[in-house]
Every structure is written in structure tokens, then in C-alpha cells.
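Input: structures, listed below.
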Structure P
Amino acid sequence: MGRWARILQQEHVVAALQSNRKFDALRELTAVFEDAAAVQDHKQFLADLIRREKQSSTGIGKNVAVPHVHEDSIHKEVLAVGISQEGIEFDSVDGEPVHIIALLPTPLKHQKKHMELLASLSRMLQDEETRSELIAAVDAATIVEIFHRQND
């Protein structure tokens, strides 16, 4: 089983984000974790995520943002993915709107795993074909399948 199959579940995918502003999109995407055992304190999780984003944008360019939180209140690595057809102003390094948000909460005690997952996610989303497939995906099942196909 690949690394994404372990941490990305279909119920953690929003195939059509409605928000067009950064913090609204983060609120919309973090809602998938409201009842998730992995994220103990949803309100604190969202506050940490917004604080992190205010310090430095996680818009890494090429229409991708990889917001991440690395805290004690997170019990295991999970991944949420949101797709925006319209694009979201995210203060990205290249100034372009974001169409793919890959949100990665990880436990504080898993520092090495956190860095490995972030690096792998960034590499995967640098691939133009993968990005195009994700943006064109019409449902959560397709998005999960694209991630599960990755061998990184």
C-alpha cells in the first residue's frame, strides 16, 4: 500500500471548493476533519493553520498550496485535498491563483515523517500532468485514485 493510500480517505476530499479566498478555503477544507479522530481539537487546528499561513504563505507555485500543521493535538498523519476550478488568491510565491490545496496535519512527535510527507507531496504536485488530472477530476473518488497511483 502506498503512502497516500494510508493517509488520504475519500471523505477528506473536497472536489469542488466553493470558497475563493484563502482563509475561507482553509475553513471549508478543514471541515472534513471535524469528526476525525486524527485531529483532536478542530478549532485549535484551524487557528494553528491560519496562524501558520499568516506567517508565510504555503502557496508553493504552479497553482498549488500545501498548508500544514505539525502539533501535539494531531494523533496521526492525515491528508485532505481540495480542488478549486476558479482558483483562490493564496499569496503564492509565483502570484498565481491556487487550484489544488493539499492540507497535511501531522503529530509533533513525527518530525521526520512530516518532512518526508511534505517533500513527497511537493514533488508529486510539481508534475504538470498530475496537477492537470487533479484539476480535471470531477469527484473525490477520482482524486483519491490519482493520489493512490503515485509511487513516491
Structure Q
Amino acid sequence: MALDLVRLQEHVHGHVGWLAAATLVHPAILLRRVNRRAHVSVALAVAVVTLAAAMGVAMYTRYRDSLRQPIFAGSAAVGYLFERKEHLAFGAVALAWAGGASYAASSWAADELRRPLRVAAHRAFVAAALFASASALLGTIVAAYKTF
């Protein structure tokens, strides 16, 4: 049996997606305390969710060309789950970057802005973790239905 690189990439993307969901939970927990330093946690969470997204984008053309139509033909509901998964994943990435930017900005902000920026970072990471978890779950359901 030959090694199918697209299938391998799909599996790694799925595992990295679940890892991204888990790593986004960490800064969400740490940043509950406004004065807590979480540089490494924030950076890793943003990096891992960005990696998962980049892997998904790299596979998208192959997905669209070979899987999208058969999935929708077999089950429109599963096809729409994948569409929702993409939207949630985009939201997770955007919120993670917003949380990272808010956290970073709080380091240089004036005293009266530091707390609101940290609160915004915490909330962004909570939402990003929820979006990423939902996206990973939907991706797993779709992959169990049809894969490369």
C-alpha cells in the first residue's frame, strides 16, 4: 500500500485542529486573572491555531475538487456541517489573533487601558477555544463520513 500524502495531511490537520482547541483553552484559563503573565501560552495558542488553519487552507483545493460534491450528494447535512466547520475555524483563528493582539497591546498600554485589554484577550480566547472545539468536532464527524 502506497503512502497517500493527502490522506496523511488530512489526518495531521485533524490532530493539529484538536491540539489547537486544547491550546486555546490554556490562555483562556490563565487570563482569568487580569495581571497574570501568559506570554508563552498566548504565543503557542495563536501559533498552533494558525498552523491548523494553514494546513486546512493548503488542502482546500483538493477537498473542493474531490470530496465536496460526493459529500453533498451523499448527505447534504454532512456537507453543511463541513461548511459550518470552516466558518467556525475562521472565527477561531480571528478571535485567537484578536486575543493575542489585545494581550500584547496590554503590555504597552496606559494603566487605564491595561485591564480592559486583558479582559478582552481573555474573552477572545474563551470564544476562540469554543469555536475551535466545535470546528474540530464537526471536522471529525465529516471525516468519519467521507475522507480522501
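Numbers for the structure displayed
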{"read-out": "Among P, Q, structure where relative contact order in percent (Cα under 8 Å, 6 or more apart) as derived comes to 29", "value": "P"}
{"read-out": "Structure from which 32, 19, 14 was derived, Cα extents along the principal axes in Å, for residues 26-73 alone, options P, Q", "value": "P"}
{"read-out": "For 58, 31, 21 (Cα extents along the principal axes in Å, calculated) the corresponding structure among P, Q", "value": "Q"}
{"read-out": "If helix-only ellipticity at 222 nm (-39500 (n - 2.57) for each DSSP H run of 4 or more, over all residues; to 500) is computed and equals -31000, the structure in P, Q", "value": "Q"}
{"read-out": "Identity of the structure behind 2.0 (criterion: distance in nm of label points 7 Å out along Cα→Cβ at positions 34 and 58, calculated), options P, Q", "value": "P"}
{"read-out": "FRET efficiency 1/(1 + (r/R0)^6) of positions 42 and 122 (r between Cβ atoms, R0 = 30 Å, to 0.05) - structure with the largest value, from P, Q", "value": "Q"}
{"read-out": "Among P, Q, structure where distance in nm of label points 7 Å out along Cα→Cβ at positions 18 and 90 as derived comes to 2.6", "value": "Q"}
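All of the numbers you see were taken from the coordinates with simple rules; none came from a lab. None of these values were measured; they are calculated from a predicted model. Cβ atoms are built from the backbone, for glycine too; each structure is taken alone.
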